[in-house]
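Given below, in the form of structure tokens, are the structures.
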Structure I
Amino acid sequence: MDYFGDVSGDLRGLLNQNSKVVVVGVVAGDQVSCGRCPKQAVRRVDDIQEAKWNDLTDIQKRRLFECFADQDDLEFGYAVYDRDRLHSMDKYHYLYQDVSFPPDWDLALTGYAYGELLFEMDSPGDQRAIFTFDRVASKPQSKAVKKHVEEFVPDTNVFVGGSQQSGGIQAADCLAGAVAEDIKRDTDWIDHLDRESITTATYTSLAKLETLLAKL
């Protein structure tokens, strides 16, 4: 099975409250199924090269989630982080300081979040599992996230990709963006999906980051 990941929001922005919430999203299925719904959402729209949640109209968003709901072979996973959850960790104050542990804490938490979701979605049980996530700001940062995903799910093949080339990453972007919008604006996009197809997780990823902070 193929797994695709993307993030809505900025983890560091939670500290100064520039971001209200950060959502890490994963969509699983075969490559064609994962890419079908983003492609349908922006069909016949010449000036949109890819499906990015924040660029879609409400009609396009509805079209995409109706397509998601019709795909019986798709699975969805997401993890939600806010400032209170970061503050729940022991020694969370280190997040506000210029501390150095490889990688930066936000890259570590991103990798752990992907890893926890993949684990809960049973990627280790699939010898052919391939996970591709959207690249972050730089190649070294992407490699740092990749390293921590592999630490969590060593039996999963992990790759860094780009959203323009991957409909699956676009699907994960839209899932994460929809969950974030539901939280911030009290919309109900996620309610279009069968709850049995959805996995949520945050506890273990925060616990692993807390372990890193404890070593400082």
Structure II
Amino acid sequence: MVISAPGLDRSVVSPSGSEASFKILPGSTPNDLKMTTSARIEGQFQVENAPYELRDGADTECFQGKCYAEHSASSMVAKASIWGLPKGPLHTGISWTVEISHAWEFGPAGKQTIRVISVDPEDGSVVLTRDGEGDGPRDQAGNTTVVMKGGQSYTVSVKRGHTHWSGKATIQHGLIVSDECLSDAEVELSSPEFGKVTGRERMFMALMQHPEAIQY
């Protein structure tokens, strides 16, 4: 993530990479996937064979005994609330519109267009793009942030306006194999010491399936 505005020192926040493997358990259904996961986010946490569940068509996530709304920029599966449901067979070039009813990791509630780039019936994969926009804060966006100007740090209030996002994903048998997304939001930064300035907040995500397990 990077926030840029006239006069600000350039600063980029780059979270560490993460790795996770999932094992689907007996008794799972398309709307309720019961799994165990072994996962690691560098410098934050690591778990082995922890219980994990996606409910309500993957709109609810349950991890280590706690359930909450799944509003991430990408998910393990292609959720209808993000990717929508086409009205007929998939083929290259068709598109449809999805109303996103809630703020999510990379943007606010809004509208996006999904377009089919390619379909491979032999391996059950499809490549889709998404292009959307909305107004307001993204999910769990803080009301303040710290910026640097002239080598000095300032805690400023953040007001988010219009956001545009775009991305491309490869989906195989309903599972997300790879997913990329870029969002660009208007922001207004202000504080008594800092003053007021308008700028941009850009966020980028790249999710990839590794061809084989990575040794911890």
Structure III
Amino acid sequence: MEKINEFFNKLFNLIPGYIFGLIAFSIGFIGSTLALILSPEYKMWKYSISILGHATGGMYLRIGVIISGLVAIPFFIYLGRAVKEDNVNEVLRKITVGIGIFSSVNVSLSEIFTGVNNFIIMLHGIFALCSWIGYVAIFILFSVIMLKNSKFSKYNVYLGYVAAGILIFYLILFFVTNFCNLYVEICYEFGRGVYIIMPTLEWMVYFSVLFWILFNSGHLLYKKI
């Protein structure tokens, strides 16, 4: 553990941690934008993001998400160090950083394992779900910690709660639609009706994550934290 901390100490002395956040945002944003531009057959309001990953320009989305997820790992470690203060619960802070690393790894894995056969598709779904749940925890926990830290503003806190709210709403509908697909005789038509807004909501989740990283990276840069 000491060697790992020493490694990141040296890394952050060379490259401030917020740079990794800015890179993660840029790669994720550019990758998805290129994929959308190069996939005229894809409709954001009609199909899930997973479908875009296998469209004409889907390679750019997949590569962007994989790299963005990996680059976000040192950003979360740096952000975890930045929120450290005497009045911040140390155990909670470490757990939050751990969840950030866990979520970032699952984000990358969700695009490494995608769309070959039913088993791979199942893995893709598990990794994506783990990343969504992880990000809900990240948004809420970092907001709680930032609330007690004078280096962070109320906007950092509010943004985290809003992003968490969007993700929670998406997850509720996600479980509703999957339940209705599984129990067709109970609520299949209702599930299909709910699914109409799911692709648009999933894109809101995607950009909520990216802009949360961008905003907090920008804050660390502006405040020179």
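Below, the figures for the structure above:
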| quantity | calculated |
| --- | --- |
| Origin of the value 22, where relative contact order in percent (Cα under 8 Å, 6 or more apart) was derived from one of I, II, III | III |
| With helix-only ellipticity at 222 nm (-39500 (n - 2.57) for each DSSP H run of 4 or more, over all residues; to 500) derived as -28000, matching label from I, II, III | III |
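Every read-out reported here was derived from the displayed coordinates using simple, explicitly stated rules and does not represent laboratory data. Keep in mind it's a predicted model, so treat the numbers as computed, not measured.
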